[in-house]
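J.: Before anything else, here is the set of structures, which you'll find just below.
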Structure P
Amino acid sequence: MFVRRLQLVICCMSYVLCCISEIQVSTGECKSEYACKDCYTARLCRPSANGTYEEVDTRRCPPDAPYCHDDTGMCNYQASEKCLNPTNFICMSDGHFPDPNCNFYYVCKGLKATKIQCENPNMVFNPYKGVCDYGPENCGWFDCYRRPPGVKTPYSTSSSYFAYCGGDNEPTAIDKCLEATFFNQTSQACEPMCFDKEGTIPDPFDCTKYYKCSKTWVSMYNWEMIKEHDECPPDTGYDHKHSICVSLKNLPSCQPSKNKS
């Protein structure tokens with residue numbers, strides 16, 4: 001394949017290809033200015049004197065738009081039909097989720113799953129970034145060994161994720177907690193994080209309850225944060241703006257669960 005050097009600057013011509021200062025030009029088979037090189041790579045092509053197109057640059061599609069779509073030649077969150085990767089992964093919510101093989105992860109969009117492979121075999125899914133990254137310490141697992149069906153277990157490297165265990169020692173579905181919450185294996189629920197600040201924080205699932213965060217000294221120089229779950233008195237709810245319990249009449253958005261005794 002004929003290749004030559006081309007000096008040029010192309011700034012922000014598309015969502016995918018921006019600011020190229022020195023790039024390779026080749027006589028690849030482009031059919032238009034924007035074309036897909038493969039399912040995960042978009043490329044920019046320029047017209048030549050003989051009426052064909054020459055490849056100017058390629059860009060790997062980003063995690064939030066992982067597929068190059070044939071119709072546009074640009075990156076999109078939806079794959080072309082030929083790039084669809086059927087999977088039996090169950091989407092409990094939209095977002096990015098780990099796979100037992102850390103070189104893969106799932107993207108759920110509209111509760112439909114797409115399996116993504118990291119571009120480098122040495123990369124793994126980073127649960128904190130939601131994308132592939134270097135560092136084997138990010139690779140985790142769900143411990144469903146000998147756990148009864150229906151029991152939930154956290155991801156070993158990030159308690160933001162949790163799995164529903166089946167009866168075969170394997171997770172049947174994977175979900176994640178809301179932002180600033182983590183999965184508590186004891187309570188089997190997502191709970192707010194206290195971080196390093198004392199005070200009260202709302203229960204994101206029950207407006208009549210809250211958590212009290214307080215420091216407890218475990219030695220002369222070390223302390224740990226203790227979190228206690230508490231409930232407001234009858235006919236009151238937690239006002240997160242003022243960090244107190246107030247009458248439900250002053251909290252029109254608070255609708256206590258009908259199942260509460």
Structure Q
Amino acid sequence: MKKAAKKKINKKPAAEKLPDFVLHLEELRFRIIAVIAFFIAAFFISFFYCGAIMEFLQRPIAGAAEKLYYFRVYEKFTTYLKVSAVTALFFLVPFFLIQLWGFVKPALDSKERSFFAWGLIAAPAVFYGGAFFAYKVMLPAAFSFFAGFAGQDNIQPVWGMTDYFGFLSSVIMVTGAVFLLPLVMLLLMKTGILKYETVSKARAYIIIAIFIIAAVFSPPDVISQMLVAVPLYLLFEISLLTGRALKN
């Protein structure tokens with residue numbers, strides 16, 4: 001009798017946990033569907049306004065080329081699809097973070113909630129700040145460099161629309177993502193996954209890594225690489241100072 005009673009007592013918590021687990025899966029499923037639905041809606045809206053979007057995205061190349069060309073019958077249509085998809089992803093960032101926050105919020109205590117809420121507000125601002133920096137500063141400087149290099153001989157460049165928009169969108173998205181790295185580091189220090197002392201001691205290696213990242217994810221000229229590396233280094237130092245303040 002006692003053994004049977006013990007078995008019933010032991011089975012009860014497992015039975016209680018199962019509905020919670022199922023509820024979490026249902027909530028995760030709902031939020032994933034919401035993110036996909038937002039992306040699809042943003043994609044169709046972007047495709048409808050793709051002409052205006054592409055005109056806006058051609059501004060960084062204004063001083064280097066007057067026109068863009070396509071070389072296949074279907075190329076313009078496929079470029080419209082790609083630009084619409086990237087634009088949808090670009091505007092998906094804050095909505096995705098809101099859904100992520102809504103999913104993890106119940107598992108956090110009050111202090112963690114306040115800190116991560118601040119991070120939720122800062123992340124889109126930092127991402128869009130990096131993207132704007134790439135659009136307004138990096139890309140015009142890079143295209144000016146490439147145009148000047150092309151004008152040194154009799155070989156004239158023909159700017160293809162697929163290559164141009166592919167290059168531009170990758171630089172904008174990657175620069176925005178790279179600018180998030182110091183914020184991610186700060187969040188990891190706050191949660192204890194990273195220690196302030198460890199990051200501080202590794203400062204020299206991190207600075208080298210910053211310049212390597214800038215070299216990999218920016219246009220190949222030195223000016224563009226410095227334009228990525230210097231702001232990223234400053235963001236790293238700000239994150240380190242903030243991490244020390246939070247530690248104290």
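Taken together, the values in this text are just the output of simple stated rules run on the coordinates, not laboratory data. The structure presented is a predicted model; accordingly, all values stated were derived computationally and were not measured. Cβ atoms are built from the backbone, for glycine too; each structure is taken alone.
J.: With semi-axes √(5λ) of the Cα gyration tensor in Å, for residues 43-194 alone derived from the coordinates and found to be 37, 15, 14, which of P, Q does the value describe?
T.: Only one of P, Q returns 37, 15, 14 for semi-axes √(5λ) of the Cα gyration tensor in Å, for residues 43-194 alone, namely P.
J.: Next question. Taking helix-only ellipticity at 222 nm (-39500 (n - 2.57) for each DSSP H run of 4 or more, over all residues; to 500) from the coordinates of each of P, Q, which one would give -27500? Walk me through the numbers before you get to the answer.
T.: Numbers: P: 0; Q: -27500.
Of the options listed, only Q reproduces it.
J.: Just checking, which of P, Q has the largest value of distance in nm of label points 7 Å out along Cα→Cβ at positions 147 and 163?
T.: Going through P, Q one by one, distance in nm of label points 7 Å out along Cα→Cβ at positions 147 and 163 peaks for structure Q.
J.: For FRET efficiency 1/(1 + (r/R0)^6) of positions 59 and 171 (r between Cβ atoms, R0 = 41 Å, to 0.05), the calculated result is 1.00, so let me know which of P, Q that is.
T.: Considering all the candidates, the number was obtained from Q.
J.: While we're on this one: To which of P, Q does the computed value 21 (relative contact order in percent (Cα under 8 Å, 6 or more apart)) belong?
T.: So the calculation was done on Q.
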